[in-house]
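Novice: What follows is a set of structures for review.
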Structure P
Amino acid sequence: MGGFEYALEILATLFYAISGIRLAAVKNFDWFGALSIGFVTAIGGGTLRDVLLGVPPFWMLDPWYCVAMLVALPIVMSFKRWLVRLEGTFYIFDAVGLALFVDVGIVKTLMMGYPMWVAIIMGTITGAMGGVLRDVFINEVPLVFRKEIYATACIAGGVAYWLTGLAGGSPIVQQLVCAVIVIGLRFFAVKHGWTFPQMTD
């Protein structure tokens with residue numbers, strides 16, 4: 001990947017780790033438990049993606065990903081009262097991490113020669129699976145399985161990435177548009193209560 005994509009993945013790792021550790025803090029986990037949740041959240045989706053693509057998991061090739069996860073712990077500890085008290089902070093870090101990981105998943109898949117539809121699926125897996133593992137580990141129903149717009153936001157971001165490319169947008173513009181769509185959909189879904197009907201509705 002280029003420097004821009006690499007920076008996105010480091011930031012995504014940091015933000016997703018913060019979202020996981022912050023949620024663990026709400027559940028009163030100890031430091032090790034919280035760090036474990038942050039680790040699973042940050043590397044879960046990317047690891048599954050890399051396994052499916054047949055390449056070594058990203059975090060095993062560069063120590064800076066683990067450094068980003070470790071940095072997340074003192075950040076949450078330092079601002080715990082603010083992060084835990086304000087419910088919206090979870091959604092901010094989760095949405096940004098989600099969006100950036102969707103970007104990275106799409107770019108990596110396309111670099112390996114797969115078609116766009118595969119890249120959208122891999123981007124969705126990269127973004128959503130870490131959150132699924134986080135919620136399972138803390139004994140919550142994963143957001144992606146509730147009525148909330150979550151994985152759908154990833155898919156919408158992937159489609160926006162594709163359409164922006166068809167319109168002649170540069171790779172960086174594609175990634176920015178994708179991220180804005182994912183973050184925007186998550187923000188408005190949470191703010192306005194946008195949901196899908198339940199099976200019993």
Structure Q
Amino acid sequence: MFRDRNDAANQLAKQLDHYRDCHPLILAIPRGAVPMGKMIADMLSGDLDVVLVRKLRAPGNPEFAIGSIDESGWTYLADYAGQFVHDPQYIEAEKAAQLKTMQERRKQYTPIRPPFDPENRIVIVIDDGLATGSTMIAALHALKAKHPKKLICAVPVAPPDTLEKIKPCADEIVCLNSPRDFYAVGQFYQDFPQVSDEEVIQSLKSSHH
């Protein structure tokens with residue numbers, strides 16, 4: 001159990017401490033992981049940015065991910081997506097909607113500078129926990145195409161089968177807790193509030209050196 005995201009970030013940063021002298025690029029998946037990313041970037045003397053990926057929502061069940069999409073438009077569809085979507089037009093419309101959201105978020109989150117370039121850097125992708133892992137897969141895929149020196153996925157908690165799915169996408173996985181009886185990320189935090197856009201913007205601003 002983690003007290004809250006700060007507690008989880010603190011424990012992750014300790015596990016990642018050997019990267020402190022490499023000036024790593026910490027990329028957080030918004031929104032929940034961004035304040036965590038800020039703490040980890042501060043503790044490892046790294047740069048903080050967001051990696052924007054969105055889940056593609058199942059028809060009639062927006063909480064359930066059938067896949068994900070990154071800023072470039074690259075799409076990952078889960079192997080079970082076909083069971084839930086019978087109209088290819090639905091996927092196209094959902095992709096367009098999520099791309100639009102990402103473009104707006106990018107303008108909102110980092111208006112004063114372009115995104116950091118991951119090329120030839122130690123890149124650590126942070127989330128506050130993984131359930132299906134589809135957004136993390138899209139994030140890692142997007143980053144791999146930009147040739148980082150090393151690509152690390154770092155999360156406080158994820159079920160074992162999700163970690164297996166992510167293995168091929170990252171050079172290293174750091175996960176503090178991998179329980180078999182996993183229902184939702186929030187069950188492993190005593191305190192797990194929503195993170196607002198304002199908090200995201202504040203974290204990014206205050207860590208901009």
Structure R
Amino acid sequence: MEFIRKIISLNVGKPKPHEWKNQQTISGISKEKVENALLTKEGFIGDGVANTDFHGGPERAVCLYPYEHYEMWGKEFKKVFSPPAFGENICVSNMLEKDVFIGDIFSLGDAAIQITQGRIPCSTISKYNGEDLLLSRIVETGYTGYFFRVLKEGKVASNSLMKLEERKQEKVTVLQANFTLFHDRKNRKAVEDLLEIQELAAVWKEKLKKALL
């Protein structure tokens with residue numbers, strides 16, 4: 001069965017000043033919906049990040065957040081969340097963390113992208129959405145969204161399709177990877193299984209290798 005999904009929103013934005021709880025900060029989380037964007041190895045033209053510890057670079061060139069989580073968080077926090085409230089470049093339905101695997105390759109418009117890691121969220125998500133508990137709940141559930149590297153540059157439109165082109169492995173989903181990194185680093189077998197995946201982002205490999213020491 002073909003795995004094809006339609007984008008719900010395509011979003012880009014440069015870092016800009018924000019004030020949260022009387023503190024000034026620079027963040028790229030505030031993105032705007034666009035009709036078209038050119039995707040390069042470093043990310044979408046017109047997009048940018050401020051906190052390079054958690055975002056940006058060739059292995060985190062594209063951020064996806066599953067659409068289903070918006071309704072779930074909305075019910076939990078009793079407010080409306082709308083894309084791109086989580087700072088994602090693309091919001092897509094039926095692409096939950098449990099349904100995709102590290103290393104999956106997708107065509108996206110004229111481009112090709114590959115899942116490298118789950119997103120490691122930071123406190124900016126809570127600040128931007130005005131919910132102090134949001135970050136901890138995202139980490140607890142593993143509903144982080146995930147990152148891609150760009151294998152082929154190209155134009156992406158807001159109505160582009162994502163099509164699974166190749167699945168490198170079926171052992172570790174993004175959700176399983178998140179659980180191992182966030183909650184189960186003492187599970188040597190789980191860590192070793194994750195490290196066996198060649199396509200896993202280097203920053204995750206470094207963190208997990210330390211867990212084996």
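None of the figures in this text is laboratory data; all of them are computed from the coordinates on show. Please read all numbers here as calculations on a predicted model, not as lab measurements. Cβ atoms are built from the backbone, for glycine too; each structure is taken alone.
Novice: Consider the structures P, Q, R: one of them gives 70 for percent of Cα pairs over 13 Å apart, for residues 95-134 alone as calculated from the coordinates. Say which.
Specialist: Numbers: P: 43; Q: 70; R: 66.
Clearly, the read-out refers to Q.
Novice: Right, another one. If Cα extents along the principal axes in Å is calculated from each of P, Q, R, which structure is the one that comes out at 44, 38, 30?
Specialist: Values: P: 47, 46, 26; Q: 50, 41, 31; R: 44, 38, 30.
It traces back to R.
Novice: Identify which of structures P, Q, R gives the largest calculated value of FRET efficiency 1/(1 + (r/R0)^6) of positions 15 and 167 (r between Cβ atoms, R0 = 25 Å, to 0.05).
Specialist: Comparing P, Q, R, the top value of FRET efficiency 1/(1 + (r/R0)^6) of positions 15 and 167 (r between Cβ atoms, R0 = 25 Å, to 0.05) belongs to Q.
Novice: I would also like to ask the following. Where is mean count of other Cβ atoms within 10 Å over residues 103-110 largest, in which of P, Q, R?
Specialist: Details: P: 26.2; Q: 14.2; R: 21.1.
Biggest value here belongs to P.
Novice: In addition: Can you spot which of P, Q, R the value -7000 was calculated from, given it is helix-only ellipticity at 222 nm (-39500 (n - 2.57) for each DSSP H run of 4 or more, over all residues; to 500)? If you can, show how the numbers build up before the last one.
Specialist: Numbers: P: -26000; Q: -11000; R: -7000.
The value was obtained from structure R.
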